[in-house]
Structure P
Amino acid sequence: MYFGGMNGLTVFHPDSIREDDYQPPIVLTAFKLFNTPVTVGQQYDGFVLPQSITDTDELILSYRESVFTLEFSALMFSQPMKHTYAYRLEGFDKDWNYTNAKRRFATYTNLDPGTYTFHVKGSNHDGVWNEYGRTLKIIITPPWWETWWFRALLIVGIISVLMLAYKYRVRQIIKIEKLRADIASDLHDEVGSSLGSIALMTERMAIHPSFENQEREKLLTISGVARRTLEAMSDIVWAIQPYVGRRDDFFLRIKEITAELLTQEHLTYRLHLPEKGAPLSMLIRKNTVLIYKEILHNILKHSKASHVLIDIALHGHAMYWTIQDNGIGMNNPIKTGNGMKNMKKRAEALGGTIEFSSEQGQGVTIKLVCQLSS
């Protein structure tokens, strides 16, 4: 194409026009906090920008500086209003955000504490992109209550409190165990010895020829009361001793009581016991033993039985007792009297029940259920 003019001839070749492939450098031009420009060395609510944002590669902000803006530009003066930009905050934005020359900034609010990387790239007026662009590492520091050192101190504090509470609890348990041991020892040594002496002295006096029959009967009654009291006290001492909390100790005691009471009266018996398990509380040991002995005493006194079946089973959090004799039985099992009332009261204290069933000539069956959590 040729064009004539006042000063000569102008030649224009359209096929010689080329696309501008210049990739403009991308720079950060300004930094704002809460829409307020921050200059170098200026303090803004505790934050100081140590150098120009253009030369800054890492920016550290606290959680309080929750709204900030970064402005950017492409260093190319040819048709700057046709430049295009894209930015992304790695760790927050999933995709690139595209904008034009009229909106050359990015604003972020309420970012979680952590480390982010801001990327920005731009193109010239012909759409040639500088893919490398500009990056800025941004660190948002957490509040003090979310820092690792505070959490570590908190964990240490909680562990320390738990340890102190545990040690205090252990000391209290040791004190209680010692008190129980002292009480058991005192009852055995002092009261037990006195009751034994009373029983022995009254028995010796009863055989002395100077006493009449009526007086001998009274002395033997005193001796019997003393021995029964000594026996009951022995059960209580056994129950409160701190070293008899295991189930095997408990069932060993049941074996001893059964053999002692039934064998001396020439009754045969069959005893079924569960396997070993966790410790039993003092309340369970005391009440179950006293109920069991009361049942055996009643069998010896009233049933005229020759054989007794005792079955103890553990299911879940409960202990199940079944005691059955082959005695004369009764049409209406006795439901009154101090013995019966005491057994029911002790069973209720264990969160359980006790039931009696019988028919004339077919013995008596007693079922006791007690909760192991008592």
Structure Q
Amino acid sequence: MSDTMPVDVTAAAAATPAPVTAPLASVAGDGVTPGLGERRKRNRIDTFFKTVVKVDGSDLHLKSEVVPRIRIHGDLQNLKTDPIDPADMDSMIEEMLNPEQLHHFREHGTVDLAYAINKVDRFRVNIFRQRGTTSMVARRINPKVPNYKDLGIPEIFSKVAEVEQGLIILAGITGSGKSTTIAAMLGQINDTKAVHIVTLEDPIEYSYTDNKSLINQREIGLDVDSWDAGIRAMMREDPDVILIGEMRDRATFSAAITAAETGHLVFSTIHASSAPGCITRILELFPQELHDNIRQALAANIVCVAFQKLVPGLKRKRVPVVEVMLNSPSVRKYILEEREAELGTVIRKEKGTGSIDFNEMLADYVMDETITSKEALLASPNPDELRMRLKGISTM
């Protein structure tokens, strides 16, 4: 019997699939505990983890009395098996936890851990109690770092990754592929430069193997207690390239800009709805009296600000569409003059330098039948302007 489980391609919102009558397949043999290299007997729950790997899923969701689900290409899909009995769920969870983790879970109702089914396939796991029963969500740490061709993102990102110093920001909502695009750029650096890369992430999403670069990855809650502690330690770790997983507050942004000012290449992400909107979002982290200083720091240190969104495609499940704002004399001028609302115009005028307008990329994808016009209009921040583009009417 296979040690993975069949997946119902029907989205999770659909009716629960007919269950498989056979019991969960047993998984025998030895495995590797996360981060330790100890030999251990595989646990029953490994069947679910192996299925995630087999179907190239990103997340595993287990909930008592509910059919297990796996997120595949952004959609939750049901496994063809029975709902998990609450007693079985508790038993499987207890098998995978060490005594300290089990004690923490029983005391606090939640526990975070890293979990490995072999030397390659690793997961970031959160186990928690809800309505008196146990649930688990596991995010797969992707062992394969993507390249630009695999992702379908513009080659300008390759040129951006060649710079030696400055701040590179990726914006977008959760699940928009920001971290994946950064992973491709870090992968390029790892393949081409003899530098020290230090990452601070929550959670780690890609696992890198040292090539020309030396890479140290630190995860909040696993390798370091907090963002503040990780940031304080980072500058004592002799980095050349830094990834701060998310600029979520003043401390993380201040650390990123200080590192860029002192000669480092810094990558980070932020939740914003456009490349120019990143500037506004960053300013909102600080009181008004500090805005002039923040504007000067941004104007001097930004290399690239990009916004990314995944749009349903015709040739592939999801297509990344980006807006790219490269630093230039005009960009610096507009930031310093508090004219960030007009930066979209600068992006359109400077497309010859590598900047990319979001609507223009949408229009190009409609023209070459990568996406439909319906999906393009839904994704567009300015659908009226996009309609004019699709009719061949210039908007400049």
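Bear in mind that the values in this text are calculations on the coordinates, not laboratory data. Fair warning: this is a prediction, and the values are worked out from it, not measured in the lab. Cβ atoms are built from the backbone, for glycine too; each structure is taken alone.
Name the one structure among P, Q that distance in nm of label points 7 Å out along Cα→Cβ at positions 280 and 296 of 1.3 was derived from. Comparing all candidates, it corresponds to P.
As an exercise: Cα extents along the principal axes in Å, calculated from one structure in P, Q, equals 169, 47, 30. Which structure is it? Spell out each step's value before the answer.
Details: P: 169, 47, 30; Q: 64, 53, 40.
Here the read-out was taken from P.
Quick one: P(r) over Cα pairs in 10 Å bins from 0, in percent, for residues 48-215 alone came out at 9, 32, 31, 19, 9, 1 when computed from one of P, Q, so which one is it? Only structure Q yields this read-out.
Here helix-only ellipticity at 222 nm (-39500 (n - 2.57) for each DSSP H run of 4 or more, over all residues; to 500) was calculated and came to -9500; which of the structures P, Q was it taken from? Source structure for this number: Q.
Can you spot which of P, Q the value 14.4 was calculated from, given it is mean count of other Cβ atoms within 10 Å over residues 56-63?
Values: P: 14.4; Q: 18.2.
Label of the source structure: P.
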